[in-house]
Structure P
Amino acid sequence: MLLVIDIETLPGQSDHARAIARAETKAPGNIKKAESIEAWWAEHGEAAVDEQWRKQALDPALGELCAIGFAIGEDGEADSIVRGLDETENAFLRRALAAINAALRDAPHWHPAMSEAVYPVCHSSSFDFPFLRARCWANRIRPPHWMPGPNDRQGRDFGDTMTWFAGYGGRVSLSKLCACLGLADPKEQGDGRDVLALWKDGQHEALAAYNRADVEATRTAWLIMTGADCEVLA
């Protein structure tokens with residue numbers, strides 16, 4: 001059973017995460033004198049700290065989850081679970097994973113004995129699955145049965161539209177992949193740089209719509225590349 005997953009992430013939301021960002025922020029290497037470094041910090045320091053902090057959204061050891069989108073099967077409706085502003089990541093993960101597991105149980109042809117037959121797919125399996133898995137561990141939550149493990153193999157145990165298209169070690173953005181396949185650009189109304197602002201400003205339906213669009217685009221691309229809607233030549 002096909003399970004398409006897409007996640008949205010945030011920088012760490014704790015004071016500790018902010019402190020780490022500050023500690024990791026350094027003046028440019030070409031600035032050597034103490035007074036020049038002090039002047040740089042006075043003029044650019046806080047902006048540099050904020051930029052360093054925002055990078056945590058790409059680091060599963062420091063960043064956090066704010067939305068998980070999913071779709072089941074070839075035509076199941078895409079959904080997105082968005083974390084509340086006052087909701088801990090632990091509570092959010094429990095709620096989101098419970099929703100995905102419930103949707104799997106309710107899917108046609110589902111049977112508990114076939115749980116291993118769930119085939120998860122995402123775009124960029126080097127990011128989505130490891131980030132989600134790491135945040136489960138960080139919150140002392142056992143990753144669900146459908147989550148690829150660290151030693152699972154792309155292709156055999158899970159699918160990745162990026163690798164399927166670009167080859168092992170290759171990269172292609174979801175937007176570029178969709179353009180190649182003649183699909184609508186899921187990033188037309190924004191991209192990952194907008195996620196933090198959407199979440200903090202309480203624009204959670206807009207965030208969910210963005211998340212769902214990525215899920216739909218990933219699924220459609222996957223189905224095309226694995227043979228759906230493609231002409232079979234004699």
Structure Q
Amino acid sequence: MQLTQLGAVEDGFPAPDCALNDPNGLLAIGGDLQPQRLFEAYQNGIFPWYQAGEPILWWSPDPRAVFTPDSLHISRSMRRHTVKCQHYRLTLNQAFPRVVDLCRKIHRHQGVWIHPEMVLAYTRLYQQQRACSVELWNEQQQLVAGMYGVRVASCFSAESMFHLETNASKLLLQQFAVQFFKAGGRLLDGQIMNPHLARLGAIEMPRNSFLEHLNTAESESLRAFWQLKTLSIGI
């Protein structure tokens with residue numbers, strides 16, 4: 001199957017089922033990261049992932065790693081840890097630039113793709129209220145974990161996370177997910193499965209099923225959820 005070459009922003013994406021099997025999910029190459037194109041990608045279950053200095057690569061893997069309201073797993077040890085962290089604060093969209101920058105700095109030795117072009121692209125989506133950040137602050141009001149991603153309909157596609165304290169990213173992910181699902185969220189997208197996501201309860205969902213969820217309208221309760229500044233922490 002031939003890889004699609006994207007040109008101007010008016011060039012639409014090919015159907016996700018046109019993606020390659022090897023490497024899994026590679027769908028198109030080229031184009032740009034203008035907000036219109038980037039958000040259109042997420043609306044169609046597609047995301048960019050490439051190294052700095054290389055052409056943009058667009059992916060739609062099959063299956064997809066996701067958390068659902070029924071799959072999320074909070075272990076007994078994490079429940080105990082949550083009790084210890086009752087005085088931590090979980091916030092939405094209070095430190096988006098810092099979260100992205102810390103994700104970039106902490107993961108850069110692993111060859112992670114968060115280079116300046118990507119930072120600018122997701123910052124523009126944030127300015128349009130399409131990208132969001134989640135922050136965890138300890139009792140000293142220090143930022144100890146963060147996550148950012150893109151909201152699409154009833155789904156949230158997580159792009160990257162960081163932590164500066166043991167178990168802080170787990171606490172952030174689990175507490176965010178519980179309240180996101182309670183507000184009407186359907187899927188928390190982790191994109192590609194790995195052992196860490198699996199331990200937390202992520203499951204592999206066929207791409208076609210994942211795409212169906214992207215067509216589910218955002219409820220009023222979920223829309224209101226994204227306007228909150230602080231989320232509660234509990235078990």
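All of the numbers you see were taken from the coordinates with simple rules; none came from a lab. These numbers come from a predicted model, not from an experiment. Cβ atoms are built from the backbone, for glycine too; each structure is taken alone.
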Discussion item. For mean count of other Cβ atoms within 10 Å over residues 119-126, which structure out of P, Q has the highest calculated value?
Written reply: P
Worksheet item: Among the shown structures P, Q, from which was the value -12500 of helix-only ellipticity at 222 nm (-39500 (n - 2.57) for each DSSP H run of 4 or more, over all residues; to 500) calculated?
Response: P
Response to the item:
Structures P, Q compared on distance in nm of label points 7 Å out along Cα→Cβ at positions 47 and 79: the greatest is P
Discussion item. Can you rank P, Q by mean count of other Cβ atoms within 10 Å over residues 23-30 and just name the one with the largest value?
Written reply: Q
Worksheet, complete the sentence: FRET efficiency 1/(1 + (r/R0)^6) of positions 143 and 207 (r between Cβ atoms, R0 = 35 Å, to 0.05), calculated, reads 0.50; among P, Q the input was structure Q
Discussion item. With distance in nm of label points 7 Å out along Cα→Cβ at positions 71 and 87 as the yardstick, tell me which of P, Q scores highest.
Written reply: Q
Discussion item. When Cα extents along the principal axes in Å is computed for each of P, Q, which one produces 73, 41, 35?
Written reply: P
